[in-house]
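There are structures below to look over.
Each value in this text was obtained by applying a stated rule to the coordinates, not by laboratory testing. Just so you know, these numbers come straight off a predicted model, no measurement behind them. Cβ atoms are built from the backbone, for glycine too; each structure is taken alone.
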Structure P
Amino acid sequence: MENIVNLKDIEVVFEDGERILKKINLDIKDKEFVTFLGPSGCGKTTTLRIIGGFLEPTSGDVFFEGKRINGLPPYKRNVNTVFQRYALFPHLNVYENIAFGLRVKKLPDKEIVKRVGEMLELVNLKGFEKRSVARLSGGQQQRVAIARALVNHPKVLLLDEPLGALDLKLRKEMQTELRKIQQALELTFIYVTHDQEEALTMSDTVVVMNNGNIQQIGSPTDIYNEPVNAFVADFIGESNILNGIMPEDCVAEFSGHRFECVDKGFAKNEKVDVVIRPEDIKIVPPANAKLTGIVKSVVFKGVHYEIIVDIKNFKWLIQTTEFHGVGENIGIELAPDLIHVMKKSEYSGSFGDYSSYSEEYDELSEIVDEEEAAEELEREQAAEDL
C-alpha cells in the first residue's frame, strides 16, 4: 500500500519561542485509518492542521501523493475536515448543508442530486433532506457534517475530535459508524483524539504523541501490548510500572524477586521499567506466591473489581472478577509472556504506582490547553467566513 501523506522533519515554533512540534516524521498509507492520540497540548491538532493546510510549518515538508504541498491553500488540497463543533450552516436544511460545497463548485444539478443522495444513504439520513439542522440530534448533526465533507470525494478526511460533544452511548455508536464509512469508501481517515478507547476501537494505526514528539507508531494491539516507554504504557490503558533490572535474557528482577519473561537484548543488569497490566495479574493464595500484599481498596466496575494492593510499599492495581475485601492478604502470580520490559526513558518513575495515580491523572486532565483553544477559535472563524 502506497503512502498518501508524508511529513518530513516538521517543526512548529510559536512567536514566543515555544516548540509545538519537534522534527515530526510520519508516513500515512492510502486507505488507512490513522489516529493521532495524546493528551491536550501534545501537538496532535497542530499536525492535523498542517496536513489540511490551515497552518504552515516553521520548517519541514508536507507531501501529498509524492508532491510537496507546502503553501498550498486548503481548498486546493484533496482533503476535507470534520470539526468537533460540526460548523453546519443553521439557515440551511440537511440537503443544502451537504450540497453546499458542490454548489460552490457549480456542479450540474443532476450530479448534485446524485451525490447528495448517495451521502444521505451512506450516513443513514435518507428522509431527513428537508429537516432543519437545528432540529437534529448531536449524532445526526455529526452525520451531516461527515456527509458534507465526503460529498466532494476527497482522498483524505481529517477528523478533529468529532465525537467529543456527544454522550457516551452515542459516541460508541458513532465509532462503529465512522469505521464502517471509512471501510466502505476506502478513504484515508486521519483522526485526532485524546480518548484511548476511540483510538484502539477504530484505527489501523495509532500515533501516540506527547510534548510535540511522536512517542510510538503501531497497530492498536502493538501499542497496547508492547509500549515503548512509561508514558505510552500509562496513557494507553492502565499499567503497573515498576523499577527493575535484567540480569540476563528472559529474566526480569523487580520487587525483590526474579521472574521469567520473554524479553531479551538488554545489557547485563541493565536498569529497566517493567510493565504489568492489571488484567494480566492472577490472584493466588499467599503461600503459593512470590509476591504478597494487603488489599487497600476495592471498587466494583460492573464486569470486574478493581483493587489496590500494597506490595512492599508499591500500590498495584489489579482487575479481577473475584471479590477480595479490604485488609485481605493475597498473593499474585505473573505469567512470563505477560511481563513486558522497557528501556528506561525520560518518563521513568512518573507513572505506574497507584498510590499517586489519581494525582497524575488530575495533573494531565487539568493542563490548560491554550493552543487548542486558539485553534478552536480559528476553526469557528473559518466556518463563519464560509
Structure Q
Amino acid sequence: MQLLDLCKLSNQRVEDQDPFCFWQVDGYKLDNKHLVMWYEKVHGTRAKFVYRDYARLKHNLQNTEIYLDHNYHLEFLKHLRSTHGSLKLMYSGGTDSATILDIAYKNSIPIDETITLVIEDINLPSNTEQRNIVLPSLEKYRSVINKDTQVVYTHEDIERHFDDRFAFFSGPCDAVIPVGFTAAKYTALKGYYQDKDTCIISGIDKPEILYYNKKWYATCIDSAVAWGDHSIPNLVPFYMDADNIKGYVKDCILFRNHLVGKNLVSDDFFQFFQPDQTKEHTQALERLEIAGSQHQLTEGKLSTNNEKTLLRFKECFGHNQFTTLIKYFEAMKTFYEVFPETKTESGLKEYHNNGKFAWFIDLDSLEIYTQDELIPNGFEKNE
C-alpha cells in the first residue's frame, strides 16, 4: 500500500505542476526515478520516460536544417523575454547557467532575478562555488540583473525533509543513490512556483550524444535531466526546451565534430558521450569559460564521489548536526530495504544503468525517434 500511495501522490504532483518530463507506467505519471524503479520491480513492468512537449519538438525539426553559425540560444532567450513578464535564472555559477547570463549581458536582455541555492551559510566549504564564482560574477553582470537572491536551506530544513523515512521516494530528487542533500531544496523554492507569468530558466543541459550502428544521435536520457529540477513548475530547460531544440542539436553536432576531430570515436557499434567540465569541452561547445574555475568542485558520476556532497556530510559532523545525518541514513536504510541488491558495488552500478530515453534525434537527418521506435529490444548490433 505504501508504494501505491506514493504513486498516487506523485501522479497528483505531476498533474498539478506539469513538469517538462516525467515517467509513465500503468496510468501513473511519476516524478521520482526511485519510485519508478520500485514500481517496476514489484509489478514486473517497464515505465516510459516522457518529454511533455514531444509533439512540438518534432514539429520544430520538420523541414529544417541546422546552421552552425547561427546563435539559437540568443534567439531563444529573446523569445523568452518577449513572452514572459518575469525571467528568473537558476544561477549556480557553472558554465551552463553562466553562459545564459553572459548572453543576456552581451545583448542587453534584462534578467529580473537570479536565484542561487546555498546550504546553511555561504561561508561553508561546500558553498565555495557560490562564494568565489557566483558573487563576483554577479557584480560583472549587474547592469542586466534587477535582483539577485540567495535561497538558503538550513540543516534543519534538510532534517525535516528526511524526517520521512520514504524521503528517497516521496518527492522530486536526484536520480542517483545516495541522494544528496539538495533533495530538500524544492521546499525552499516553493515561493517561486505561483506566478504563471514567470519563467524559471535552468541550464539543462549539456549534450548527451550516442554513436549507434554508425549513426549519431542527440539524446534525452532521464539520468541526465531528471535531477529534481525537472519538477519545478514554470521551469524552462534552456538548452533542451522544444523551442530551442535547434540550439541543442547544434551543441550536439559541435561536440560530435570535436570527438571525431580528436579521433576519440572507436569502431564499437554503441558509444555514449557526454562532455565534462574541462576547458577543452567548454570551448568545443562554445560555452563560457568560468572565471574562478579553480573553485569548482568535482562532479563524480555518483553522489558518493561528488566532492560537494562529501563536503556537506563533513559539515554536518563539524556543526553538530547529527540528527540531520540520522534522519538521512534512516531514509537510506528504507531504500536498502526496497533495493537490498544496491548494497554491493556491482548492484549499485546495475541500478544506475537503468537509463530511459525520451527521444533520439538523428544528427544528420533530424529524424526523431522514441525509445520504443529506435531500440525496442535495447541496443543491438546490426548484422
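semi-axes √(5λ) of the Cα gyration tensor in Å computed as 45, 24, 18: which structure among P, Q? Source structure: P. Structures P, Q were shown, and helix-only ellipticity at 222 nm (-39500 (n - 2.57) for each DSSP H run of 4 or more, over all residues; to 500) at -8500 was computed from P.
For which of P, Q does Cα Rg over 2.2 N^0.38 Å, for residues 18-73 alone, calculated from the coordinates, equal 1.14? Attributed to the structure labelled P. Among candidates P, Q, the computation of distance in nm of label points 7 Å out along Cα→Cβ at positions 58 and 90 that gave 2.7 used structure Q. Taking relative contact order in percent (Cα under 8 Å, 6 or more apart) as the criterion, the top structure among P, Q is Q, with the largest value.
Structures P, Q were shown, and P(r) over Cα pairs in 5 Å bins from 0, in percent, for residues 66-185 alone at 2, 10, 17, 18, 15, 14, 12, 8, 3, 1, 0 was computed from Q.
Given a value of 14.1 for mean count of other Cβ atoms within 10 Å over residues 138-145, point me to the structure among P, Q it was derived from.
It traces back to Q.
Structures P, Q were compared on mean count of other Cβ atoms within 10 Å over residues 106-113, and the highest value belongs to Q. A value of -0.69, -1.12 was derived for log10 I(q)/I(0) by the Debye sum over Cα atoms at q = 0.13, 0.17 Å⁻¹, for residues 170-305 alone; which structure in P, Q was it taken from? The read-out was computed on structure Q.
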